[in-house]
Every structure is written in structure tokens, then in C-alpha cells.
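Got some structures for you, see below.
What follows is calculated from the coordinates using simple rules that are stated; it is not laboratory data. Not measured: the values here are computed from a predicted model. Cβ atoms are built from the backbone, for glycine too; each structure is taken alone.
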Structure I
Amino acid sequence: MNETDDEVTLCCLLWAHEGMGHELSAYEDDVLALLPQHSGRVVQRAYGTGDDGAPDEIQLIHFDSAAGLDSFLADPHRVSLSARRDRAVRRTKTFPIRLR
């Protein structure tokens, strides 16, 4: 996949609070369902064990534009789920990537 200058692809690494792996995944199911409303899509979603510091979930997410990413981050429904996120997600690391 070749990206234009305005497209954004992110790698998102997520770690759950102790014993909250299922809740993390359920939260992410709900939040990722909002992506199409913001010209976004899940490229790949994978699950780790969380053992030895490894993430519990890995996501590759693509947006057609930086504006789509911004609108997703500001989505009122997504924002309204922040307490649920805080209960389940211990740590998140997100960074831009390029797919080839």
C-alpha cells in the first residue's frame, strides 16, 4: 500500500491492567467500530500475551487523512468511554508507520 502525504497509518501497542485483558479488547472493539465514520480502518489487529512486558494488543490503523485521525480522537462517543478505557488500559504507545 502506498500512502499519500495526507494519509496516516499508526501502530498502536496496548497493555491491559492486571486481569483486564478481556475488558481492554471489548473497549477496543467498541472504539474501533467508530473508525469508518472518520475515514479510518483497522489494517491488522493482533493479540499478545502481555507476558514479559509484551503488549496485550497490537493494532495497525489507517486513516485517509490526518483530519480523519483528528476527528476520531475528538469523537464524542469515543471521549465518553474514557473512564472505561482508564479501567482497562494500563499503557498505550502509538506511533506513525509506513506500510510497504
Structure II
Amino acid sequence: MKAQLTAALFFCALGVLLILKAIPPNRWFGLRTTRTLADPAVWYRAHRAYGWLFLAIGLVAATLGLWPTTPVHPAWGLVGVLVLASATILVYRRYAA
């Protein structure tokens, strides 16, 4: 349970940092394409979209983790991975391609 809450808080914190544009364009983190690295406006738009997604996933995971009677099935981890993968494809097509 503690690991789940830690992961949920990490996703929330990362989401807030991305929404607030606290992470500038760099070569180590984020959607690093030619277009996002060349134009800071594109970088921030793409990562703001990711930020809202990370914040939503973190809040859902924290809610499920804090609910005392709800068993969290391991398949929810797969659902989270699939949501992130589909969001990556959508953000890439919209902002970075």
C-alpha cells in the first residue's frame, strides 16, 4: 500500500511540475523530438498535456490506494501503462510530428 501511494504521489508531483512548466526543454527527460527540442512553446504544450494525464492517473491511484475496502487488482497497472502509451501516441501526433 505504501508503494502504491508513493507512486501515486510521484505521478501527481510530476504532473504538477509539467502543468506549471517547471521542467524546461532538455535532453534527458520528456518527449525529445526535433520539433519539441527546437521550439520551447511546442515543448511546453506537449508536456502540459502529459502533466494533466499524470495528475489524473496519480489522483485515481491515490484514491484507490486510500480506500480501505477496495482491493486493487494488479491489472490496473496494465491499464495505467496502456493509458500512458496511448497518450504518448496522441501527444506525439499532435505536437511533435
Original post:
-9000 is what came out when helix-only ellipticity at 222 nm (-39500 (n - 2.57) for each DSSP H run of 4 or more, over all residues; to 500) was calculated for one structure; which of I, II is it?
Top reply: I
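Quick check on the output: 11.8 is mean count of other Cβ atoms within 10 Å over residues 23-30, derived from one of I, II. Which one produced it? All intermediate terms of the calculation are to be shown ahead of the outcome.
Numbers: I: 16.8; II: 11.8.
Source structure for this number: II.
Give the label, chosen from I, II, of the structure having the highest value of Rg/Rh (Cα atoms, Kirkwood Rh).
Details: I: 0.97; II: 1.04.
Largest value of Rg/Rh (Cα atoms, Kirkwood Rh): II.
When relative contact order in percent (Cα under 8 Å, 6 or more apart) is compared over structures I, II, which one is greatest?
Details: I: 47; II: 38.
Largest value of relative contact order in percent (Cα under 8 Å, 6 or more apart): I.
Work out the source of 2.7 here, i.e. which of I, II gives that when distance in nm of label points 7 Å out along Cα→Cβ at positions 63 and 87 is computed. Don't skip to the answer; put the middle values down first.
Details: I: 2.7; II: 1.5.
Corresponding structure: I.
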